[in-house]
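Engineer: Okay, got some structures for you below.
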Structure P
Amino acid sequence: MRVEVAEGIDAGALWHAGEPVREQRTLAGGDGFVDLSHYDLCTIEGPDRLTWLHALTTQHLTGLGAGEATTAFVLSPTGHIEHGLEMVDDGTRLWVHTAPGRGEAMLAWLESMKFMSRVELTARDDVGLAWTPRLPDEVSGVLTDGVLALRPGPWGGTEVFFALAARAGLVEALGTEAGQWAYTALRIEAGHPRFAVDTDHRTIPNEIGLVGTHLDKGCYRGQETVARVHTLGRPPRRLVRLLLDGSVDVLPASGSPVTNAGREIGFIGSVASHHELGPVALALVKRNVPVDAVLTCGPEGEVSAAQEVLVDPDVGLHVRARL
């Protein structure tokens, strides 16, 4: 069996261990794990951590309970996503992960916003991250030596923050390791976008369906765009799941264009071969593209694709502003 290493944003991580279909079926059956330790990890400590981050991000954090997972964004003044934080609080600190290569810039910006707040930010090179569809009993109970925090996964399963020094024991408890291919395929099936892969510098939260409590709180940078698009208009783009033509022996690369009738209308984000659905991808496409239009993908438009709606192109039409 030939082990392959991932490229792109996951460069250096395990892509698959020789049998990606079997790895997917193992995860889908509730066993095994995926090592995500190449993600950028940090902790945020201090008595002001939740109120401070609440004021800076899109998410309502003041009432976040211990063990409760959440996702927050830092937006530009015009509402575009600049940083994505996947978090869980353990009662004394926030455990955070973001996309590989994005942690340094995120921490630098957060540091610049501390002022007099009692918070401490630490990049954690001594900590790893794993995802498992089902926690074994010896891990799911009281946190064992080496298991630092547990986070309910945003689309299923559980994320485990662990001490890298304890990785061998954790691997033994979690079972067979699967690669990024299997993990990505199941995430695409769930329709869950990944920051910095399924988003670009122009993405606003409305386009990818991750608005949540962002509409219930104010006073964060970029909120005007999020609220205005929700109440008065529709997002310029929408997230879709693509079912790719399986007869073509090629997968379009992440970042490659999506076209319709010869016109570029979006880009491919996550892409993988699913053990049941075949080749699949997530893409951001222009909102006004008909949902039944057959799209083409890749630099030469070599792969055709059917759409599955994830973000309603008419989202916002049900809202009527009170004047």
Structure Q
Amino acid sequence: MLDERKTAILREIVQEYIATGQPVGSSHIAALPTVRVSPATVRNEMVALEQEGYLVQPHTSAGRVPTDKGYRHFVDSIGPDGLLASEEATQVGRFFSSTHGRLEDLLRHTTTLLANLTRQTAVVVGPEVEVATVRAVHISRVTARTATVVVVLSNHAVENDTIQLSEDVEDAHIDLAAAHLSRVLVGRSLGDADGVASANDSRVDAVAYATLTALARHRNDKPVFVGGASSIAGAFEAVDVVRDVLAAIEQQFIVVTLLQDLLDRGLSVAIGAEHGVEQLAACSVVVAPVVADGEVVGSVGVLGPTRMNYPQALGTVEVVSGELGRHIAETAS
């Protein structure tokens, strides 16, 4: 445990380094009103913090920068006051009060909002298709042997796929299959779609079965949106680090798995190697669950360099995830 003076000095070093990206010297810290000790005392404390692994001195610079351990101590000392600035909070409130339409559009625009507010890479994961209830089923012939299936879900998601038709299926059979599926599926989730009763017509049943088989491929789909990936390019000087991070972000399943793993571990922040993804070892992740009607239906997170503005990122992610959950709950009811 660090004493009060070391904690104050470390906090100021972290905040200064986050703001400037330059190694922090003892004379600058000693001049701050929150420290009130001599430069010599600050130097001694910085040496001690370096020995304990909270700081590191890059190259031959007189200044020091935080390590992952230093950032962790800083984050843990922030407390539950990760509040959003009033202007940003107003922007979030205005966004959710004016947004309408499909779930995919909401998630995509939420990702853009989050990326713009934090100036980091933002990730928004929506609810699984399987848990949403069916509101409408449409089947439309495209060619003699194919048809398009469109299912509208209660979370405003729209799932579509193409099914194959046998040559003896007529338009009337397609209409009957759509009507039959509407009767038995509307109000139920795709996860409950197994064992749908027969329509007592082999050709209608064939269309219905093909439709259910196609929709089954989407049951566990999670809509995932990533925004602000370009901000990574300016966050690191080393080209190979940028390349590794961008490659990991492009593989969305890595990011989604990472967010879920952090939530399962009860973490809201993972710094550097703490999250265990080698390609993202130079990054930190801030994450919060999206809760609608008391159930976790997705997640919101930002990913950026370990030198990120943690208080601002925590506050933004918390507010955006809360507003998103409320909006999903309201539109699904």
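Engineer: Here Kirkwood radius over Cα pairs in Å has been calculated and equals 20.7, so which of P, Q was it run on?
Structural biologist: Values: P: 20.7; Q: 22.7.
It was calculated from structure P.
Engineer: Something else about it: If we compute distance in nm of label points 7 Å out along Cα→Cβ at positions 116 and 132 for structures P, Q, which one ends up with the highest value? Can you show the working numbers first?
Structural biologist: Details: P: 4.6; Q: 2.4.
Largest value of distance in nm of label points 7 Å out along Cα→Cβ at positions 116 and 132: P.
Engineer: When FRET efficiency 1/(1 + (r/R0)^6) of positions 100 and 268 (r between Cβ atoms, R0 = 35 Å, to 0.05) is calculated, the result is 1.00; to which of the structures P, Q does this value belong?
Structural biologist: Only one of P, Q returns 1.00 for FRET efficiency 1/(1 + (r/R0)^6) of positions 100 and 268 (r between Cβ atoms, R0 = 35 Å, to 0.05), namely P.
Engineer: Which structure, out of P, Q, was helix-only ellipticity at 222 nm (-39500 (n - 2.57) for each DSSP H run of 4 or more, over all residues; to 500) derived from, given a value of -15000?
Structural biologist: Values: P: -5500; Q: -15000.
Value -15000 for helix-only ellipticity at 222 nm (-39500 (n - 2.57) for each DSSP H run of 4 or more, over all residues; to 500) corresponds to Q out of P, Q.
Every number in this text was worked out from the coordinates using simple rules, so none of it is lab data. It should be emphasised that the depicted structure is a prediction, and the values quoted were computed from it without experimental measurement. Cβ atoms are built from the backbone, for glycine too; each structure is taken alone.
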